[in-house]
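So, here come the structures, one by one.
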Structure 1
Amino acid sequence: MSAEAIRKLVAEAEESPYYMDPARGLIATITRTKGKDENAGEVTEHVEISGRFDILGRVRDPDGEGWARLLRWHDADGRHHTDRVSDADLHGDPKALCAELARCGLKITTVSKYRAHLIHYLNQYDHPDRLTEVPTTGWHDVSGDKIFALPEEMFGIVKGEKVIVHGVTDNSPFEKRGTLADWKAGVGSLVASHARAVFEVSAALAAPLLEPLHMEGGGFHLYGRSSMGKTTLIRAAASVWGKGATDPGFVRSWRSTANHLEAVAALHTDTILPLDELGVVEAKEAAAAVYSLSGGVGKGRANREGYARRSLIWRVIILSTGEIRLVDKLIEDRRKPHVGQQVRLVDIPADAGHGFGVFDSVGADSSAQILANKIKVAAQAHYGTAGPEFVRNLIADNGLDKIKQMIESFQRNAPKAADGQFLRVLERFGLVAAAGELAIQFGIAPWNSGAALQAAKVCFDAWFADRGGSGAGEDMAAIAQVRHFIEKHGEARFEPVNTHDGIPVRDRAGWRRGEGDDRQWLIPPETWRVEVCAGLSRTEVAKALAQHRMLLPGPGGKYSRSERIKDGQKSKRVYVVTSAIIAGEDGDE
C-alpha cells in the first residue's frame, strides 16, 4: 500500500466515530458523499472492523518505556486471549499488526481500506488504568519497591497500579490447584525420608534466593538407568510451582533448540527449570544450552526493522534428568566437554544405593513402584502453592543473614585446599540445604528439622564421589584421561623393565615396574605428548598429577626425569606415573 493511500485511510478514520457492539465487535460509522453534482448525497455505513475486545489498560516497563495497550478477547472457540499492542506498532503497516492479532483468534476485516480504522481506534483510546509490565517472572524493582512477580500473583507492594509479566499472560505454566495443606499431605509428606527427593524439592524452593544472595544460576543433573524414579522426583519438584507433569505442565523436555530453551527459561525466572531426559537432545544443543541457561542472558537479536532487541534475561535453577551423565552427552559429538559446563550443571547419581532406585526405602506400601506412582499422582493433583508461599514468607521474614550462615555452615564440608570451582558447586548445594531448612521453619515442608541439610549432604557426597576429587575440574579431567590410558593399555603396551627375553611389546607406550602400591609406569616424552595428553597441555597434565602425588617429578622443577630402563643401557627421559593414579589417592589429603 502506498504512503498516499495510507494517508487517505487515516484521514477517513479520523472522521469516523466508533462504538463497540457487544455482539458484532468494533464498528466504524463511515459517512461518504455518493454521486456527482446535483445528484450527490451523503451515505452512512456501519462497518464491522473487528470482533469484540476489551482494552485493559496502558502498559509500560518500569523505566517508562515500551508503551502499549493490553487487549483481551475470546476466539471462536471461547478461549481467552490477552496480548499487548505496542504504540510503536501503531505506526507501521496495519496489515502486519492485524495479521498477528488474527493469528490468535481476533476476527479482523480483510478489506485493506478498513484496517486503518482499527489502528486509529487503538491510538486515540487512552485508558485511565496504568500497568507496569516486567519482562520475566521473579524479582524486580518497580518504582523503588522490590516485588516478586508471577503471572497471576504479585508479592510485595507497588502503590497505585498492577504489575503484569510479559509473555505469560496466557497459558502460564504457573498453575495452582488445591491448598498448601493438600500439597503438604501429598508430595511434601511422600518425599520425606528420601534424600534425593527432599533435595529436588528443596532445590525448587531455593531458586527465589538466587537474586537476593547475588548468586548465578546453575543446576543438578540426576542420571541413571531408566525406571529408577528420576522423572518422579523432577515432577515432585515441579509441583512446588505448577502442575507436576509434562505437556501440559511445569516440566519441560530437553528436546528443544537452545533458542527455544532461552525463551522457556525467561518464563521460569527465579524459579526452577525442570528438563526431562537429556538423551533426547543433540549434544551440540545441550552444550550451548548449559552455558546459556546458567549464564542467564540470551543471544542478541534484531527486530523487524533491524534494530537490536533487548536480550532475554533470567535466573533459574535447572533440574535435569537423563540416563547418562552430562559429560557423556557432551562427548557424543566428539568434542571435549568444558569444565565450565560440568560446574554449571553437576551430575548426581540417581541410584540411592539401597536397591530401590532413587528412594532410600520402599515406603509404607513396601513397594518403590507404588511410592513413585503416588508421588506422580499427588504432583498432578495439588500443586503451585508451596513456591508462592515460600516467597511470601521470605519477604515477611527478611532473614538473609540467617540464610548466609546456613550456606557458610554447609561449606565446611569442603576438603582442605579445595579448588574454587569445587567451592562454587559446594555453595550451590549449601543454597539448596538452606532453602529446605527455611521451608521447614516456615511450615511449608512437612519434614523434620535437619532433613534438608542431610539430603543436601547425601547428594553432595554422591557428586563428590562421582567426580573423584576436590581439585580443579581441569586437573580432574587430566587425571581421568591419564588413568583411562593406563587402565586401557597397562599390560598390553607397557613392557616390564630389565626384561631381555620374551615376546616384544607391540606398539609400546612405555615401561612398567614394581607391583601393587609400588607399581610405576614410565612414559617417554613423545608418547606422553601425542597419546597420553592428546588434546591437553602436557605440562599442565604433569603438573596436575604431581600435585596429587600421582607423578614423580624430576630435579630442577622438571616433571620428567632420567631413568635407567635396561641394565647396561643409557638412561632415558620419561614421565613416571605412580600407582596412586589407579587408586585415585591424593597425597595432599
Structure 2
Amino acid sequence: MKKITRTVILAALAMSLACTSGDPVSEIDQAALEAVGAESYAAHIRALSADELMGRKPFTKGDTLTVNYIEEQFKSLGLEPGNGDSYFQEVPMAEITSLPGNPAWTFKGESGQFTIQHLDDYVIGSKRLMEEIPVDETELVFAGFGIVAPEYDWNDYEGLDASGKTVVVMVNDPGYYDKSLFKGDTMTYYGRWTYKFEEAARQGATGVLIIHDTGGASYGWSVVRNGWNGPQLNLQTTDNGASRAAFEGWLTAESAEKLFKLAGNDQDLIAEAKKPGFKPVALGVKTSVTIHNSFRKSTSNNVIAKLPGTKRPDEVIIYTAHWDHLGIGEAAEGDSIFNGAIDNATGVAALFELAKGFKAAAVQPERSIVFLAVTAEEEGLLGSAYYASNPIYPLNKTVANINMDSFSPLGRTSDYSVVGLGHSELDEYAIAAASRQGRTVVDSGNPSAGGFFRSDHFNFVKVGVPALYSGSGRELIGDPDEIAAIKEKFAGRYHQVSDEFDEENWVMDGILEDIRLVLDVGYRLSMEKTFPKWKSGSEFKEIGDNR
C-alpha cells in the first residue's frame, strides 16, 4: 500500500493550521463529535438490515419501508425537507426481468459445438423494453477490451462493423496487465463493465459478452451471478432501451476458454489483446438466443434532507449514502435475504449520526448541509445519476460531495483510506482531519479494481463536483491474532446473504471514528468561503472548472 508522503502530510497540516489560526470555529467542537453515538448508530443498522425490509430492493415492499424509515429519521432529527416541501426525489425507472428462452445456450463452430448453462456459466439480459427479443443468428467477434480511447491511442473496434455481431470483450483495461498503458494500476472508466456495454451499443453490436476474471473484476463469479439473478433496474429512457444492444451479459472464464478452443485460438488471443495495435478477430463461432422480458415502469425515491446554513445557505455540501441492496435471491444455507448490513446500512445510518453532530455544534455551519440517501446504487448508480442530471441544488453552488459506502466493522485503524487520491483538494481536507485523530491517509489500495467509478460520488465527479469517497483504513490496531480472527469472520460477505448485523462480532469504534472524520471535513468546508479545487492531473478538472 502506498502511503501519502511526509511532504504532503506536512502541507496538509500547514493548510489546516492556516485555516484554524485565522478562524477559530473552522474546526468542529468536541460536543459535535461526541454526538456521534454507538448505541443509536447500531440501532439504525439493526433496523435497516432487518429481514422485514427484504434486502431493500427498489420496487419492492422493502423499498417503501426503507425510504419511509429514512424520512422518519430525518424528521425526528429536525432536518428540513431537501426537495422543496418534500423529503423525496422521485427517480423514474424501468424494472426488467430477463430470462433466456432456453437456459442451455449453444455455440456452434466449424469443428463442433458446446453448451453452457444459465447462471452457472453465463448471465444475460436486455435493457430493451420488449417482451421477446429473438436473435436468430449472430457471429461472435473478439474485440479485446472493447475500448475506444483516442487519448490513449487505443481502438479495439478499429476496422470492425459490429452490426449484427456479438462482441466478446475482456474486463478491466490494458493498464491492469501492462503498467505502461493507460493509467497503469489505476483503472480508468474504460475498464468498467458499464462502459463496455455502452460502447458496444454505440458500435451497433447485436450483443456483448464480458469475460469474467476474478482479478480483473476484483470480485468472484458469485457476485456477478447474484447481481444478475432477478429483476434489473434502469433509468427510464425516451427510446425504451432501443439504443442498447439486443442483449448484454457475462461469461465465466471457463466458458470463454471453451469458446476460444472451439474457435481454434485457445488463449493466444487474450495475450495479444493486451498489446497495443490489437485488431478485432472473428471467431468463426455463431449462436442464437431469445430473451424473454417482463417489465414495468415505476418510480423509486432518493430521500433528501437539509440543515440550512446560517450565512450562505445557497451553497451546499452533500453527504450521500445508497440505501438499496440486492433484495431476495438464491438461498444459501437456508437464507435468501441479502440484508446489506455493511453494504450499505452502515452508510445510511452514518447520515443520521452526522446530522446529530452538525446540530450539536456550538457554532452552526454557514453553508447548508444536505443529506442524500440514494436509490439503486447496486443497479448501476442510478439514483445518484438521476440526481446529477436533475440536481435540486445548482451544481455551481455545490461545494463538494462526501460519499459513504460500506464502513468496516473490524475495528479502529491507524490509517484512513481515500479512493482515488489526486483528483481534488478534498484529499488535503481528509489528511488534515485524519491528522487530528492521529491517523495517516492512504490510497484505498487495489486501484485496478476501479473503486473510483463504483459508488455514487462518481456521478457528482462526472458533472464537475469535487467528491471524497473514503472509508475505513487497513492497518487495524490491536493484537495480530485477534485481528486475523475477526478478518476471517467477515471474509466473503460482500454481496452475500451473510452480510448481516452481527452484534457479537461487530466492532463499532473504528466506524465511529471514520464518521467523525467526515464530519470534521464537512464542517470545515461549511465554514469556508472558497470552493475546493480540482488538481491539474485530474481528467475531471476541465468539467469542474466550467460548471
Structure 3
Amino acid sequence: MSAATHCTCASLFPQYVDERIGHVRTMDCKILPRPYCSLLARGLNYRPRLCTDGTEILRACIHWADTVLQKVRGFRGRTAQIDSVRVSFRKAIRKLIRAIRGDDLQQLSRAAAPVLKHLVVFSTDKTPNNPQIECIHHYRLVCLRRLQSTAFTTDCLPDDIMNTISEFTPWAIENTFSPAILFATGKEHKRETDPMAYRYITSACSDYSKPLSDEVVRVLTFLWSVADKLCTEIYHCTGAKPFWAVNSLDTTPLNVDTQTHRPNMHPGAFDLDKCFESIEIHSSEHSLLRKVEEFLDLTWKDNHFLCSTLRTDCPPHRECVWSKGRTDWCYSKTEVHTLVSTAVNMAYITVGTYTGKQALGIPMGHSSSVILLNIYLFMYEYQWVMKLIDCRPLVAMQTYEIFRYVDDLGNFSDIDLSLYLQPTVTDADSCDWIYPLQPFGPLAITSQVEVTQQGCRFIYLNLDCVFSDGWLSFSWFDKASKFKNLGTAVYTHWSSCISRGCKLGTISSQVRSVMIAASSADICKSNISRLAIKFASIDYRPETISECIQTALKQHYPRLPLPYYL
C-alpha cells in the first residue's frame, strides 16, 4: 500500500500515465529501453537469439542428459552406468556444438534493471501476446486487494497438509513444494466497471494442491467418458443430445448445417458470466459438490470400485477400470467425492507474506477447474434434456445443434434457447429453465447476439456468424484484429530462435483452423488471405507463406468434411 501511494512512476514516465488510476499503464513498448523496445514489440512469445559459447551449451546439454538418465528406470541409482553414458554423450555432442551469435543477455539485463524497478510487463486476455506495461506497485496493490476481498479468507497452510497429500497422492510426497505466487492478467474490456478486473492465470495455485488436482482430473476424466457414452446411447434412442460440452473448436463448424434454408433457426451465443467465481462449493442445492454427487450417481457402476495400477514413485496409469473388489489403488463413490472436496479446499495463494484461501467459486488455478465446471453445467443440461424427452420430445430432438465450450454456449438449433435462459422460479421438475440463474441461482448469462435489419450476428468462439433470410454463414473471427492500433503478434515472429519447421508448422495448423472456420469457398479464400497478412506482418516472407499455404491446403482439404468445394 505504502509503495503504491509514494511511487514515482508518474514523474518518471509522465506521457504514459493513465489518469483513471494515476499510475503508468500502457501498451506502448517505447516506454522501455531501446534493446527491449524492439524485442518486446515482436510479442511476448518472441524467442530472441542469445549469444552462448560452446562451454555453456555443453554444460546445458550434460545437465539435460543427467536429468533424463535420472528419470530412466534402468539407470536410477546406478552411478557407474550414468558416468559411462555421460562420458560417451559428452564426446558425441562436443562435435556438434557451435557457439550461437545473438543478443547479450547480461547487456539486456543491465539495460532493463532501472526500468523494471518501477514497471511490470504482462499480457492481457483480450490482446494475447501483446505486452501490457504497468506501474509495478499499483499492480501488486491490485493483486493484494483482490486477495483480501470476500472471495478469499485469511488463512495459512494447515499443519497436516503433508498427511493429506500422502493419503490421496502418496507418489507425490517426496516432491519439493513451494508457496503459490499470485499472477494476474488484466481484462482490458472491464477496467472501469468490473471489480474483478484482474484475474489469475492458471499457475496461480499452491504447489501443494497440484497432485490432488491432477488426481481429480485423472479419475473424473474416466467418469466423463462414461457420461459421454451414456448420452450417446440416449441420442441414438431419442434424437436428443444431453451432452453439449465440446473440447475442440473444430466441433461446432463441422457439425452445423449451413447448406439448408432454415427460417425457423434461432442461432445465438451466450456467455455464462463469472462461472468459476460464482459457484458455491458447499451447502447449497446449486453447489459444486452437490452436482458432483449427482454426477457420480449417474456414472457410477453399482457395487463397483474404480481401480488403477499404483506405481510407487509416480501417479497411477491414466487408465481406470471397474472392479467388484478393492485393488492396490481404488476408489469407492464416496471416496471420489471426498477427493474432489479435499482438492477444491486446497486453493491457497500467496502475495508476499500474505496467504489467502479461495472461499468462493471453483479455483481457477487448478488443473481440475475446467472438468469440474463442465460437470457442474453438464448436470443441468442433462437433467433439462431428459425432462424435454418426457414432455416435449419434438423440442428435445433439436438439441443436437447446441454446443458448450467451457462457459461459452452456442445454439444453432431451431429452439429459441433464450426462452429457457430466463431467471424464473419454477418447480424443480419443470423444463422451462436450464441453468440456475440470478437472483434464484449463482449464475448469470449474457447474450452475444447483435440484431440487425438483415437478421442477426454473433461471435461464437473463433466463428463470426451471420444469420440472414434463413441462411447461416460463418467466417474466421480473429480476436486480435479488433485492436488495429496494436502490433499484434499472436504467432511467433519469424526471427525467433525456433526451428524453421516449427514456424512452417504454425502456418499449416492455422490454415487448417481457418479452413474449418468457413462456411463457403469464398469465405475460406478470404480467411486464408487475412491469415497470410498476419504472418507477413511478423516478417514471414511472402513466398514462404504462399508455398506453405498451398501445401497445407492440399494436405488438409481431402481429410476435412467441409461443406464446400475449393
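Coordinate-derived values only; no laboratory data. From a predicted model like this one, the values you see are computed outputs, not experimental measurements. Cβ atoms are built from the backbone, for glycine too; each structure is taken alone.
Quick notes on this one:
- With relative contact order in percent (Cα under 8 Å, 6 or more apart) derived as 11, matching label from 1, 2, 3: 1
- Structure from which 0.98 was derived, Cα Rg over 2.2 N^0.38 Å, options 1, 2, 3: 2
- Top of 1, 2, 3 by FRET efficiency 1/(1 + (r/R0)^6) of positions 50 and 514 (r between Cβ atoms, R0 = 41 Å, to 0.05), largest first: 2
- Looking at distance in nm of label points 7 Å out along Cα→Cβ at positions 314 and 442 for structures 1, 2, 3, the greatest value goes to 2.
- Structure (1, 2, 3) behind the derived value 19.5 of mean count of other Cβ atoms within 10 Å over residues 370-377: 1
- Identity of the structure behind 25.8, 76 (criterion: Rg and Dmax of the Cα atoms in Å, for residues 42-273 alone, calculated), options 1, 2, 3: 3
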